[in-house]
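See the structures that follow.
Every number in this text was worked out from the coordinates using simple rules, so none of it is lab data. As the structure is a computational prediction, the values presented were derived from the model and not from experiment. Cβ atoms are built from the backbone, for glycine too; each structure is taken alone.
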Structure I
Amino acid sequence: MLLEDEQHVIKWLSQYGALPKTQILQMLYNKPRSTAEKIIRNLKRNMQITDVGGGYYLGLDGLCKPDQRMILAVWVLLKFINVVDPMAHYPATYPAQLFFLKENTGYEIVVLYEGEQHLSKLLHPQDDDTKYIFVLPNIQMASQLVLPAAPCLFATVEFNGEEIPEVLFYRGGDEEWTTSVRLPEH
């Protein structure tokens, strides 16, 4: 029988596909790094998960293909992970990638690439408590979106040559975008 944290890792990988090992370690934020590494080793030893892409990614099997949109959405989720229950996030309905609950409010993370601004028109909030986080390649793209009738936040994921990217959140509008207060690291 799997331990609770091991069950979480299996659930995440079954929902999101192959993810960078770094993301899984951060999703286990409430464990010391050595314990999180041990959880991964045990799952590998019991052949529950395997290395993908030379060990950079983890997946349920070696044929898993990493979904770059989902990976970007998970980087954004990780900024909230210490206030989101491990079982309170899962894949969302297209065009969103990921849904999570934070303090009884639902958030959908929508990753859009250049030229996909029209996809924002497909979003229709199910209730008054839904909020959207748009992950964009650059903040200037936000002014080209037709936004849903719900609160929206904008983010960029910037790797800057590092394994763990910097996730920046923005507020503002039109031509004036300012970086909002960065969320605390965990």
Structure II
Amino acid sequence: MNDLLMLALLLEGPKHGYALKKRAGLIYGREELHNNIVYPLLRRFVAEGWVKQRKTDGERGQTRLLYALTPAGRRTLEERIGAFGENEAKSPEAFRLRVGLFSILDKAKREQILAAREKYLESEESHYKSMEGKFEFEAFSGEVVRWIAEEIQRERQWVERLRRLNEREEKKGGSGRSDRRRR
């Protein structure tokens, strides 16, 4: 997911590696993403043609690299964000990343992602409900099971809100896709 996040951060426009690692870290709830993650990804993106780099002058006279998403990079990001199978549906992080990038996907692709996550949540909810009927839990373990069941129910409500938002976006006269940064 680091690679998807790094590409997505470039949708906002060109950035230096340092800015990317800071911004990604904030999203992950850390101070910054480690250099050993950020710079190998950027080198790979440049080699794949998804990102172009150019040299710029730094504030103290040094040379810095500025990274920008290419049209091929944007297409790759859209394809990879839209690819949401069973494994991705199990991951709350993978789901939230895609929801955060719904503006680059069309309505049908957004609905497919919502349906896949909903299917996973339904199976999890069924699993936890069956546990409540089969086992007697002591006070604290029972609280954990109830908490998880409530979290699942809250996320299912959120998925339903996202569906309504997806419908409203379509009725406003657009696919919801943002063409602002297409280059």
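A value of -21500 was derived for helix-only ellipticity at 222 nm (-39500 (n - 2.57) for each DSSP H run of 4 or more, over all residues; to 500); which structure in I, II was it taken from? Considering all the candidates, the number was obtained from II. Computing distance in nm of label points 7 Å out along Cα→Cβ at positions 8 and 64 across structures I, II gives 1.6 for structure I. Out of I, II, which one gives 2.8 for distance in nm of label points 7 Å out along Cα→Cβ at positions 16 and 72 as computed from the coordinates? Structure of origin is II.
Here relative contact order in percent (Cα under 8 Å, 6 or more apart) was calculated and came to 20; which of the structures I, II was it taken from? Corresponding structure: II. Where does the value 8, 29, 29, 20, 10, 3, 1 come from, among I, II, when P(r) over Cα pairs in 10 Å bins from 0, in percent is the thing being computed? Answer by label: II.
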